[in-house]
Structure 1
């Protein structure tokens, strides 16, 4: 006898993203890495396409309806280059530690985050993230729109490389 799934269970079946099914994708930030190997990091997409050129390129993630969420894994000594978004961006440290440097009107501020610490950055705030620890830093990253624009870099070379990607 076949068991028929309940309507709620069917509705939620496509809304589950399990860690075991996520793969580290080192190609997402490939154009950044081409400019500077310290920009290398992996992304595991869970919800949405996180500022991708192609919002349909979900790479196995759940389509976003309110915000995006991914996990980035950044090796020791590596960093996320300076950029901003048109939306709020949240970093939550799952493992390791990171230093988030924010810039506004010529002023900078460093925020050191450890395991289970969070920072919510307002829209258009320039920032960069450094892993100065001895272990891989795993950051949960959320953007507060289902289809955010691509990062807006300060570095003209990164902007040029990004435009070539699509």
Structure 2
């Protein structure tokens, strides 16, 4: 149970830390080898490719992390003017919009992964990795965004119910 709670609270953080650390190491190695290229001639085409794929994962999983923390940019002027019920409605509209967008992106990106990995098998030029691994980043990130938006809807509804009972502050707008 503790493990599931840890995953619920920190999954995106852990993935982002691992991916960004790996990307930093790979790019640092590439920089070192380029700096010493007068002395050592080791081809490093793989490092640029791996760094790019890790960056893709960092971007999409980072979007899911921002969704989990409810840290995406939003306009707060209308929720401020509408009170608690208006805040709830605007938060729900935003979360449903993210669910629709991320859900559609998940379905289509998974179709791309299936096509690239299994049907029209493509390999990366330098590493010869199956390109399905590279294209799985958007699918994973958008799936996590969808899941976290559903969690946010539950949070907003509970927050609104608690606010009406005097327990919690509803997110969205000041006041």
Structure 3
């Protein structure tokens, strides 16, 4: 069943403009936007109509650096995907990009799948992932294009010495392997 919400008469703020407009939202996404009082906007109908006169209408925020359930330095982030995304939604954030972690000795795919398993069905907002590479090998470097095709657009690697208690990571792979 489709749900429609109509927001009438607010000052709509986009990445490039501010305009007095009506916004038609269908199934959680913006379906149409037109000047307030226009012929097109006048005929829109919805299950719910909100009067936004003298109010701002802004898109939800995107937080591109979050740590839900992240293990680091012998501890874990206190937020789960459920608690962290509920808090994000209450604050107006509608999308977050969290860090999926590859475990040492495992593939990038296994790390990403583990993070999807934590997030799927537990999030109050949309989400995507960055990939932390904890064990950089020629095999994991070959995995990167496959993950990029799935929408993973950034990879994080740590360059630290082994005596600091963290994977040597990036420094162990000769540069020519990555080419």
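No value in this document is a laboratory result; all are computed from the given coordinates. In this text, all values refer to a predicted model and were calculated from it rather than measured experimentally. Cβ atoms are built from the backbone, for glycine too; each structure is taken alone.
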Ranking 1, 2, 3 by Kirkwood radius over Cα pairs in Å, the structure that comes out highest: 3
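On distance in nm of label points 7 Å out along Cα→Cβ at positions 8 and 144, which of the structures labelled 1, 2, 3 is highest? Display every interim value, and only then the final one.
Working: 1: 3.1; 2: 1.8; 3: 5.4.
Checked 1, 2, 3; max of distance in nm of label points 7 Å out along Cα→Cβ at positions 8 and 144 sits with 3.
Consider the structures 1, 2, 3: one of them gives 1.36 for Cα Rg over 2.2 N^0.38 Å, for residues 56-151 alone as calculated from the coordinates. Say which. Write out the running numbers ahead of the final one.
Details: 1: 1.07; 2: 1.36; 3: 1.15.
Source structure for this number: 2.
Kindly point out which one of 1, 2, 3 the value -3500 was derived from, the read-out being helix-only ellipticity at 222 nm (-39500 (n - 2.57) for each DSSP H run of 4 or more, over all residues; to 500). List each step's numbers first, then the result.
Values: 1: -3500; 2: -27000; 3: -6500.
Corresponding structure: 1.
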